[in-house]
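J.: Some structures to go through are shown next.
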Structure 1
Amino acid sequence: MSKRRVAVALSGGVDSSAAALLLKEAAYEVIGIHMRLRDSLRSEYQTHRAETICRILDIPYHQVDLQKEFEFSVVDYFCQEYQQGRTPNPCVACNQHIKFGLLLDEALSLGADYLATGHYARVEHSRDGHRLLKAADTRGDQSYFLYTLTQEKLGHILFPLGEHSKDEVKQMSKQAGLPAAAKSSQDICFISQRNYGAFLSQRFPTQPGDIIDTRGKKLGQHRGIAFYTIGQRHGLGLSSTQVLSAGKPLYVIKIEPENNRIVLGPEKELYSQKLAAQKLHWISGKIPREPITAQAKVRYKSKEAAATLFFRNASVDVYFAKPQKAVTPGQAIVFYNMDEVLGGGII
């Protein structure tokens, strides 16, 4: 009986290299596969690290150039959403279209049975289907970013780190002589130093417009709706007196792309008890028809909140037991039943 073959998506980081290490120790036939996503010094550095990891682990190295596809499916999407006054999550788009889309296809074309990544999540395989679960150590859980996975794809996916903590992974990598983590990290891989404003201004022209309060009073001018997000308090370009109401700070509570306006209001107006979500994905492949109760996350770092879901054709209305702060159009909302990811959509 031949060994099971698995292609490991190697970014050059500690997590993906530890995933490859664990699979090799588990007697898989391991192939390292690296995505070339950008033409930059950072990309060259990541490629060098991925090649180094393959040499240390004595596994084959394979590279696939997905720069054009990444630009279209992730970077362009990111910019278009901000241009429309929404706040996108590019990691969700990358997982859906690049890692578990094109890269998974490439892995299977190389004869691999599975694609493995360094995500902290778990997949439970059975004859009845595949379940996506949170990581055993929920402090580092990344299942939020994976809600677009399908039954077909989950049948070919492994998450070797799902049962381990971040500290355990760092320790096992160090013991194996794998490259240490880079000194700096970034929220978004294609924006250097998290400079969203400079990046967006290079991608498309921005149109200044009015900043108003909830009564319609003009407070000042914004430099383009793409530079603002729901819940923002600082960097509004207004004086300290302009961003105070009855001595309390004002926040961005609404972005109106149709009027090119930013609306400010007190913190209490940031809370919402309901929202609508579209572009829904359900892990089971079965679309619920009747209302269900679930735990919901309105952003990656938010706590789960009890909610009831009411379905309408291609959308869902979500009602929370308690109001949620800074519900943001363009962000993903993900639904859970205990440790299991049910699915999600875009707010």
Structure 2
Amino acid sequence: MVRRVAAGVAGIILLLVVLFGFKSCFDSREEQAFKDYVAEVRALVDESDRQGDSLFGLLGDPGAAGSEVEVENQLNAFRNEAQQFVERAQDIDHPDQLDGAHASLIQVLRFRSDGVSNVADLVPVVLTDQGDQAENVDGIAGSMQSLLASDVIFSQRFAPALRKELQKQELREAPIESQYLKDIEFLQPDVVADRIAGKGGGERADGDAAPGLHGNGIGAVTLAGQTLAPGASTNITLGEELEFDVQVTNSGENTETDVPVKVTVGEGGDAINLEGVLDEIAAGETKSVQIPLSEEPPTGQNVPITIEIEAVPGEDMTENNQGEFTAIFTR
């Protein structure tokens, strides 16, 4: 009887040892599966991010990349690579617990592939000035929404889901981070037009205006703190360091740079000619330029003052580029 009991106990112990060993082996394999998945995803995401660096480096200065054909070839290479990222992600083995997270990862890379593909289609068209430029520029800016969506899905869905499962497995893996859209300003069509279709100031490298509306207008004009008004004469007391403050409003759709603002005090051969330059003004923005009154004008009489904002490339309506005022200067 004792022997039978001992044999039974020994059998139970042996079974427990086998079950425990099996479980340990299973747990070890599952843990390794999570670690392998994280390593593969990290490598893939790092490659995707590096492509983002290269793509936005190219978009920021296409002229530095070579000819238009060379730019197109690089973009097509990015397109093919982005599609390969999707296919590689689809082939990655993953634990069943990561089904949802992995589906989000594939969605991230598909958004990137779609955005890069659209950019590769439209940038060469813009660079060669074909078709409806404004529409093509809007299309490039719209493609950036796909890249932005990929970053949002990664940070808000994939990364949290992966982190949650890793915590359940009590695995301390370094978090995976990713950001493909390197310059959020590319979401704005005027920035796309300025950086891809032109070289600053909304002007293309060939001297033509970038796509979209262009135009500046005069806002308020003050001298020595006194606001000048058309059709009225303003009394100005002469003193040291008098300067004009001229407001400029960009009513177009492009950022303009190096905008000359000219001031003429008096008329004829005795006129005082002054000039200031507005370094940069974004679409819809109002900025001021200060222009010192470097010479003393006639006193005790009505002196005409003309303010003119020089037209920028592509500006068709210039009626609001000039203002005429009158001032009486006294000591």
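J.: Looking at structures 1, 2, which one was FRET efficiency 1/(1 + (r/R0)^6) of positions 44 and 188 (r between Cβ atoms, R0 = 25 Å, to 0.05) calculated from, given that it came out as 0.25?
T.: Answer by label: 2.
J.: Looking at FRET efficiency 1/(1 + (r/R0)^6) of positions 76 and 236 (r between Cβ atoms, R0 = 35 Å, to 0.05), point out which structure of 1, 2 has the largest value.
T.: When FRET efficiency 1/(1 + (r/R0)^6) of positions 76 and 236 (r between Cβ atoms, R0 = 35 Å, to 0.05) is calculated for 1, 2, structure 1 comes out on top.
J.: Matching task: -5500 is the computed value of helix-only ellipticity at 222 nm (-39500 (n - 2.57) for each DSSP H run of 4 or more, over all residues; to 500). Pick the structure from 1, 2.
T.: 1
J.: Match the computed value 5, 19, 17, 14, 13, 11, 8, 5, 3, 2, 1, 1, 0, 0 of P(r) over Cα pairs in 10 Å bins from 0, in percent to one of the structures 1, 2, and report its label. Before the final figure, lay out the partial values.
T.: Numbers: 1: 5, 22, 30, 24, 14, 4, 1, 0; 2: 5, 19, 17, 14, 13, 11, 8, 5, 3, 2, 1, 1, 0, 0.
Among 1, 2, the structure yielding 5, 19, 17, 14, 13, 11, 8, 5, 3, 2, 1, 1, 0, 0 for P(r) over Cα pairs in 10 Å bins from 0, in percent is 2.
J.: Figure out for me which of the structures 1, 2 the number 21.5 belongs to, where mean count of other Cβ atoms within 10 Å over residues 92-99 was derived from the coordinates.
T.: Answer by label: 1.
J.: Here mean count of other Cβ atoms within 10 Å over residues 164-171 has been calculated and equals 13.4, so which of 1, 2 was it run on?
T.: Of the options listed, only 2 reproduces it.
Bear in mind that the values in this text are calculations on the coordinates, not laboratory data. What you see is a predicted model, and the numbers here were worked out from it, not measured in a lab. Cβ atoms are built from the backbone, for glycine too; each structure is taken alone.
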